1. Here helix-only ellipticity at 222 nm (-39500 (n - 2.57) for each DSSP H run of 4 or more, over all residues; to 500) was calculated and came to -20000; which of the structures P, Q was it taken from?
2. To which of P, Q does the computed value 40 (relative contact order in percent (Cα under 8 Å, 6 or more apart)) belong?
3. The value 4, 17, 28, 27, 15, 6, 3 for P(r) over Cα pairs in 5 Å bins from 0, in percent was derived from one model only; which of P, Q is it?
4. For structures P, Q, which has the highest computed value of distance in nm of label points 7 Å out along Cα→Cβ at positions 15 and 31?
Structure P
Amino acid sequence: MTLPHERFRAVMEVERFLMALVDPSVTPRVPSTVRRRAALLLRHYPTLFDIERMADVAPDILKKEW
């Protein structure tokens, strides 16, 4: 069973992962199609503010760790 704070951390880690995929200096051997897809997903990815707001509204689903 996933706990709310684990889910929050996972959402934050997915953003870091997508950002790494977009940056060729971090992930040099990623195909351009994957890089473009990651960039498109990041365009609409929730900001930290959005994620924290969701955690405030639904702490049973997302819970801030800090």
Structure Q
Amino acid sequence: MATSSSVFVGIDISMKSLEVAFFGEKNIHSFSNSSGDISRLIDHLREKQPALVVVEATGGYEKA
């Protein structure tokens, strides 16, 4: 169940990058679309423990 302190994340995926937005934050976090940076993003998400992650799946770039 989502609470007022729940973390919500949106990820826009392109061939070269993953643009990550956390609801309520002004900064956008950018990661390269590579295995190393995807691992870094996963670690970052584990720390934040989001209630919901929404991914824009476009052109097969989301498969990794």
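Read-outs throughout are calculated quantities, based only on the coordinates presented, and are distinct from any laboratory measurement. The structure presented is a predicted model; accordingly, all values stated were derived computationally and were not measured. Cβ atoms are built from the backbone, for glycine too; each structure is taken alone.
1. P
2. Q
3. That value comes from structure Q.
4. Checked P, Q; max of distance in nm of label points 7 Å out along Cα→Cβ at positions 15 and 31 sits with P.
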